Structure 1
Amino acid sequence: MLTGRQIAILAIMLTAVSPSLFKVSDLPVLRLVFWRLMLATILYAILFVCTHQRPKWIEVRSGFWGGLSFAGQLVLYAVAVRHTSVANAMVISSLQPLVLLGIAGPLFSEKPHRSLYGWSALAIFGAVVAAKSGSATVDTSLLGDLLALAGMLVVCIYWATSKWARTRVATAPYQLWLTAFATIAVVPAALISGHGIAPPVGTDWWPVLLLAGLGGIGHLLLNHAHASVPLPMMGLIYLLNIVLIPLHAWWLLGEAVGGIQALGIGVVLIALLIAVTQPVNQPLFATEKRQRR
């Protein structure tokens, strides 16, 4: 049986293909986001029905706040990359573990060992090197960077909200309601932007189906892992995106991975491997230590 950390890693492996699928699709971004969420909602609804569960008010309420934050980070990121480089957005996103380290103690009484701060710093350094060396573009702006920063902070809110929700509700109903509310929340943004919500046609469907399937399963697993994996560790595992996104882009889009970028990816991998594979008798978190006693 997989551990919470292994489930979180598998989740990131599934969701990391999303940027490449967004790039190969000819659909406007927010229209694509809407239909990805719509199909994922249907997927979660089928799962919910198959598990013979009944809706509960606490599930709906938890899903509402999770859905708003999830939709917010999707829209902010989509707009941010129109005003700044993807590299800048990735660098700013790599700061997420620092925020999660700061809020984990006050909100969830999670006290990471000092070594995690070191491995997080090393992983963030590798992420910055990989992201900046992987893009030659200089098309950036302060507005775009601020939007990316806001998106990163909203992601942290989403993860904290999801962790709080998973202490009270099961994975399937929470994922169903948060995705349903996120779908509703994206509609005004899609209409105001002019992207619309008209259904895809022909071959435009396949990126949507892959995003809904791979991304949908990935986010389901991610929220399942929140129940057992400390928040700072989840943030560190999130940096696996910096490794996988360029590899997916190389595989699907033919984008080359440079030598310095590969070096940065290697640094991230080393830091993640050491932190995530800590032996049981050397837990990185005080909460994990208490649970094992």
Structure 2
Amino acid sequence: MGPIYQLAKPERLLEDHIYFYTHFKSFVPEDECIYLMPSTDIKLSFNFADCGFIRDIREKDIEPVKTPVHVTLGLQTKRNYDLILKKNTLYDSLVVFFKPHGFYDIFNIPPANLTDHYFSIEGKVGKELAELADKLSKLSLLCDQAALLNNYFIKKIEQIQIRKSAITFASQSILSSAKTLNLKKLASDCNLSPRHFERVFKEFVGISAMKLQSINRFETCLKLKERIPQKKWTNIAFEAGYTDQMHLVREFKKLSSLTPSSIHWKSGIDGMHWHFLRKLVDVNNNV
């Protein structure tokens, strides 16, 4: 069977917390390696068929391990893991893409506990999500699964009486800007001192505001290159807010261990699913 990719947006009440829901189903005829690149989302994945294998690229001597059946992948500040899909295997996954603050808004779990790691949902959120996963597995259509998720998340927000905070505003401001923002001014806009702003931002989002800006610039570069492949990296560096091309090269190597010219090629060839999800982000943001 050919791969199935589907996208559903959350209800309006959840748009400040969740990017989108995706459904991926495919029989993989050959081994595939998907790079889990730096990203500004937290992923909650429900797996209804076989599971892939996670390779921690920071641990060269450790063999890839099978992922939990249902897993949370925290915000990634650099390429830490590769996902290995084995040949002649059926994969069927429903993935929720939370905004950086969104997972905390709904589950009240500090993002710093998740950053650069992955966990079984039973271990982090407990029996409640395992029961939700069971209900989702009995639904065959993404629209029905999305409706169930919408109802569940809205009830969670109502239960904990989430209010939009200053840090939500700051996080949204960073994500909606391709340029580098003045963080002292942003802290002032939130009525916080710079020091207090950084402490609360990291507690709420899981990483510092500066690190989130760095990853957002990285993603902006990939979007620009994918949209206009012939665009020179020098121009992309300027548009994304880097001081010059060397600044861009240093950041790319720091975040992904790859150079700008190779990362685009590898993403499209070896990481076809990541490449697809990058385009889903563009659709979601209407850019």
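Here are some notes:
- Each of 1, 2 could give helix-only ellipticity at 222 nm (-39500 (n - 2.57) for each DSSP H run of 4 or more, over all residues; to 500), but the derived value -24500 comes from 1.
- Here relative contact order in percent (Cα under 8 Å, 6 or more apart) was derived from just one of the structures 1, 2, and that gives 40; the source is 1.
- Which entry (1, 2) yields the derived value 4, 15, 20, 19, 14, 12, 10, 5, 1 for P(r) over Cα pairs in 5 Å bins from 0, in percent, for residues 144-207 alone: 2
We did not get these values from a lab; they are worked out from the coordinates using the rules stated. Predicted model, so just to flag it, every value in this text is computed and none were measured.
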